[in-house]
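Following are the structures in question.
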Structure P
Amino acid sequence: MKNGFGIFLAAFIALDLSWCGFVLAPVKQLSTAKQTQVLNSTDIYPIGRPGEANQGLQAYRASGCAACHTEQVRQDGVACEVVLTSTGKNPAVVSNLVSTLKLAGLTKEEADTTSDKITAAGGKVETHIAPVGVDIPHWGVRRSVAGDFLYDYPVQLGSLRAGPDLANVGARLPDANWQLVHLYAPQAVVKNSAMPPFRFLFEVRVRKIGDAPSPDALKFPKDFPPPAGCEVVPKPEAKQLAAYLMSLRADAPLYEAPFTPVMTKP
């Protein structure tokens, strides 16, 4: 008992230091987070979600989506890729040289050496930064950073992937009808999906013979029609949730999470 107070004091200090390190310090650090500039652009990131999508965050929370989905893309590191942009005046020589070289998964020094060889042969190249990791490119183009969640409250990071990660789902699946059909009947668009249907977010209406479908009525795949003589219309909460899912687009290159966007030709 003589050492009781000392043991209590030591335990209190240990818990206090842990609380400061794991709670107070991150809160203090993140409370000063601000918008940042997108790499090689004048655009500012992130911008606040539109009203319907912002309301959808609360629908996402109320529906318990974070229990089965994460919103955090992991990344192991970055590598360099050498991209041939022109074969110059010696296309055959440059093409033969390129076929013998490793162009992806390079260190900066390896990329510089490869670029010098191709340039010396008359070709033109660009060096791109490419994130690497098991989550890339399946769930996102770069790792998640604190700035991605600057305007979200509460932040729904999740810790279990019973379903896919959703950090970049708005870029992968930008179709509102697809999102709504998936919420109403997941297996209609994802074969053997384990996701439960969220049919309480929809209204099934009997459609009069000859009447045109409602503008908001879901368009189902041919092999998964709505109930006979009926149409399925999303309630406001379903529209908000779909808007939130489509707003999840963590695809801006940032200073703390750089990558070179792949440019597609029109």
Structure Q
Amino acid sequence: MIGDFEALVALARDLAQAARRETLPRCREGWSAVDNKLEQGFDPVTEADRNGERAIRRLIEARFPDHGISGEEFPDRPGSGPLAWSLDPIDGTRAYICGLPTWTTLIALLDEGDPVLGLVDAPRLDELYIGYGRTALLAEGGTERPIATGPCRSLAEARLSTTDPTLFAGSEADGFKRLRSAVRLTRYGLDGYGYAALAAGRLDIVAESGLKPHDYNAVVALVRAAGGAASNWSGGTDLAQGQVVAAANEALLEQACRMLSGS
């Protein structure tokens, strides 16, 4: 058991607010503030990404100096105990630099590598989602309420999302095509916000690949806390290869995995 878990939940909320103070004022700077991480291709990063992660790291180091920290923008800082934080200050940087509102901040608490708390904050929408154990909450407009995944148990009735289908190639592209053909409707471009929508019952399946731990730790914890399920495309628990599928329940997840894996 983690001692004083409520203090850690409170810290996660404070971390999200610290990131907001860095990201929101800069979210309309657009292309003028973008750097490209790649020599070939385009992987954008902004000063808001960097400053947001710096702000989060400072708070963790001040309150829990023994905790580990792993983020997208800076090197890992190993901890001296079992607890570590996984950070993505702006998930959906492309949406961010285009002035779209669906970018998020992703924060997860890991206990010996297992995500036990997941927070997805959508600052432009003023929506903060947090999940741990069997508790999942949405704070918006000054109020907070419980959320849960939807009741859908059939692919034919399901609402599917992925960030960008052009990122799939080869067998992954074939698998996603099978899944897309089996569901009722598909929406694109949501990044981490898609998992928050799933946790709140507004989507039923999210399938992606090429993800890093800072991309999936928080969203997997949130979806599971809201009553959903998540796995790799074969239905296994190892997400290290970057294939992640999340669904409203185990039955729907199993059906999605069969389509994605071709089994």
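Since every read-out is calculated from the coordinates, none of them should be taken as a lab result. Model, not experiment: these values are computed from the prediction. Cβ atoms are built from the backbone, for glycine too; each structure is taken alone.
8.5 is what came out when mean projected area of the Cα convex hull in nm², for residues 24-143 alone was calculated for one structure; which of P, Q is it?
Checking each candidate, the match is Q.
The value 0.8 for distance in nm of label points 7 Å out along Cα→Cβ at positions 136 and 168 was derived from one model only; which of P, Q is it?
Clearly, the read-out refers to P.
Out of P, Q, which structure matches 15 when relative contact order in percent (Cα under 8 Å, 6 or more apart) is calculated?
Here the read-out was taken from Q.
With distance in nm of label points 7 Å out along Cα→Cβ at positions 56 and 248 coming out at 2.9, pick the structure among P, Q it was computed from.
It must be structure Q, since only it matches.
For distance in nm of label points 7 Å out along Cα→Cβ at positions 208 and 232, which of the structures P, Q scores highest?
Largest calculated value belongs to P.
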